[in-house]
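Only the coordinates and a few stated rules stand behind these numbers; no lab work does. Since the structure is predicted, the reported quantities are computational estimates derived from the model, not experimental observations.
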Structure I
Amino acid sequence: MRIWAKTLTRQKIQSEVVREFTLARPSDFEGWMPVLHELCQALDLSRPVLLEKHIAELDRFNHTQFRQSDFMEPVAFDRFDIEILVEKKEHENPFSRAY
């Protein structure tokens with residue numbers, strides 16, 4: 001599983017990192033906490049408060065956003081985004097089949 005984490009200010013990326021995780025895709029708080037910790041450590045950020053809403057968005061949309069209000073300490077950016085980079089599988093082109 002590859003994850004792209006980035007901080008944004010006024011819609012512009014301020015810092016970003018892509019990390020590869022060998023573990024299976026987490027589905028709960030306990031699974032996401034070490035992933036979030038490593039991403040924040042790589043970007044030198046304090047960890048935001050992880051809510052059920054964030055986990056549900058990651059599960060459903062492969063993406064979530066943390067706002068300034070999700071951090072216990074003041075931060076110098078507007079948003080912290082996490083996106084799961086889904087590997088595209090090679091599919092047969094449906095238009096190339098002979099009928």
Structure II
Amino acid sequence: MMDNATIQSKNDEAILSNAEGFTAFSFGGYNIRFRAPYSLERYVDVVKWDSGYLIVLAKYSHRTEPEEEYIDLKPILNDLYIDSTAFLKPIKSVRIAYA
């Protein structure tokens with residue numbers, strides 16, 4: 001049996017992943033995909049989540065060690081006519097999912 005804290009954490013957690021040249025950000029029934037850098041192999045870790053701004057560690061094919069990457073979701077959401085403030089407000093954390 002799950003407690004309320006466990007259930008709550010699933011409702012306020014978004015998922016970041018990548019596959020086939022795209023990055024995907026999933027939350028609340030939305031799966032927002034956008035072009036990833038050509039050499040991106042995978043996202044390794046979320047360093048910081050700040051209301052639509054992500055700092056992540058990313059592994060690229062031309063580098064042996066992961067490096068910091070920055071993703072600003074607000075302009076992406078706005079270009080899709082999604083109210084970024086309303087969409088991002090309930091998200092408390094982001095985790096990496098591997099394809």
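Points to keep in mind about this one:
- Set I, II, criterion relative contact order in percent (Cα under 8 Å, 6 or more apart): the highest-scoring structure is I.
- Looking across I, II, the calculation of helix-only ellipticity at 222 nm (-39500 (n - 2.57) for each DSSP H run of 4 or more, over all residues; to 500) that yields -5000 traces back to II.
- Among I, II, which structure scores highest (criterion: mean projected area of the Cα convex hull in nm²): I
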